[in-house]
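Following this line, the structures themselves.
Readers should treat all values here as calculations from the given coordinates under stated rules, not as data from a laboratory. Keep in mind it's a predicted model, so treat the numbers as computed, not measured.
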Structure I
């Protein structure tokens, strides 16, 4: 990652959108806000396999390309760009 891209990731989010968990939809967000605590299963933007965050709530400062319906129990998820 270039230095200019790294600096951009350190800035606060400038837009948000509701996230409907889906096992097939590809998205890109620099962070997630979890409104109601629960598990969140995601694919990270850096690649690799799906990762489960248990009892997540509040801001998750992770860049994601997918929020899975399978394994996600948290609600009120908002993606931040």
Structure II
């Protein structure tokens, strides 16, 4: 999140982002632990991603097998490449 705000400062300098909006967003910091520290929350974004694919494919996914959910969870537990 902090990196995104730094990018916004750069965008403000170039006139690509409104200065007043930046200060509104920056006035109320919200700290959220990364998913790798909250593995119990991983099924939520996985299901959301599957819902998007349901719409694209025009099909319904009723069940995500435990084995597949585990594979998806491993993806979210890998630290982001910097």
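Worth a mention:
- Answer label among I, II for the case where relative contact order in percent (Cα under 8 Å, 6 or more apart), calculated from the coordinates, equals 43: I
- Structure (I, II) behind the derived value 83 of volume of the Cα convex hull per residue in Å³: I
- Structure (I, II) behind the derived value -2500 of helix-only ellipticity at 222 nm (-39500 (n - 2.57) for each DSSP H run of 4 or more, over all residues; to 500): I
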